[in-house]
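The data blocks that follow each hold one structure.
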Structure I
């Protein structure tokens, strides 16, 4: 099975606008209407330190006021998959909303879906048949200038390492789709995620079949390829 291995130091990203404007649907547009993140991931929970900087791991995340799917290990070693998003209320204050699923079998591969309904102002999370829905308050903050990360939350070198949130584990599927899904629809997609036609209506989609050491092909056809992150590219701040 094709996949990427995440060793707690490696991550991949998509820019909000693709280089040279080659993307036919830039990532920066995704939060302007309903959208969903989907992923298949096997988290190596044993390598996460419940009392240290590695107690959280970014799986598919848009950085800033981090939004997306993360793994979290509490001080009591309870393990959760979280779907996070931030809003701004009328008084100008920002609020984080976390939609969570408790993980009991730490060895299983997880099929995760996270839908955001911007019209009903609510989020929905699906994980291996378990579901949860929460209502939001305020408007979703502006994520149009943020990077989308796979395998981390914000690994830039000038950011404190406790906010990098590198993932330990394996990812075999990621898709960003401009619509919301029910639990039954998520389950149906994961049955044939590599060939499901929904990938062609995605903003970006990856089954990791076609990759180089530095790039993973976007099978949606939109040109939002994943690029391997190297901190040496970044200027000193």
Structure II
């Protein structure tokens, strides 16, 4: 991690990812994973995004005054996701990295398509717990394999009818809990060394600066237009990663 070009890539990536999160409330791990996987490879990208993701999402999860209400609503989903990440992480040393990178690209593209289409989903109250457990298990396994924590977690949280402020806190909880579990799983697989851990901690600085910039830009940019550009970029980036991994 002493190469100046690599350091510059990491810094610019987390500035961009933090700015996106500051504007739309999500996207930091997605942007970081997508760009850094294309540049440094999947394992390094997963390790580097951990500390900035944990720090920024803990803040998002704890502010807003709805921690207890949201926690009581989604705890089975969160528990299933955190536990299943360990299962997915087992694949990191057993499955060909190019296959996992291709899976990551597919998930990013799927996330982008879902964001562009925004299909109206609604899960009845009586089915939210069992569906939440299944969604949590799938999110955990896929997150452990690829580091991408948004599918199908984000669609599930959008479909249970949380008010906007509670939804933002719920997303913060999902990414915080999942990232901490992923960090422990990567350490257990010996994929999170001291150098990557330190680089990830330092990457928090540009991520927080980017968030502050994004929060300022939120007042100037039409959010809906930006969301369309953001989700379209995920489709393109995901497609590029799939092509790069399979060629």
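Every number in this text was worked out from the coordinates using simple rules, so none of it is lab data. Owing to the predicted nature of the structure, the values given are computational and were not obtained by experimental measurement. Cβ atoms are built from the backbone, for glycine too; each structure is taken alone.
Determine which structure produced the value 23.9 for mean count of other Cβ atoms within 10 Å over residues 58-65, calculated from the coordinates; the candidates are I, II. Mind dumping the intermediate values first?
Details: I: 23.9; II: 15.4.
Comparing all candidates, it corresponds to I.
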Checklist entry - For which of I, II does relative contact order in percent (Cα under 8 Å, 6 or more apart), calculated from the coordinates, equal 29? => result I
Checklist entry - Just checking, which of I, II has the largest value of distance in nm of label points 7 Å out along Cα→Cβ at positions 98 and 202? => result II
Checklist entry - Quick one: helix-only ellipticity at 222 nm (-39500 (n - 2.57) for each DSSP H run of 4 or more, over all residues; to 500) came out at -27000 when computed from one of I, II, so which one is it? => result II
Checklist entry - Comparing structures I, II by distance in nm of label points 7 Å out along Cα→Cβ at positions 138 and 210, which one has the largest value? => result I
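Which structure, out of I, II, was Rg/Rh (Cα atoms, Kirkwood Rh), for residues 90-153 alone calculated from, if the result is 1.05? Provide the component values of the computation, followed by the final result.
On the way: I: 1.01; II: 1.05.
Working through the options, I get structure II.
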Next on the checklist: When volume of the Cα convex hull per residue in Å³, for residues 106-193 alone is compared over structures I, II, which one is greatest?
Outcome noted: I
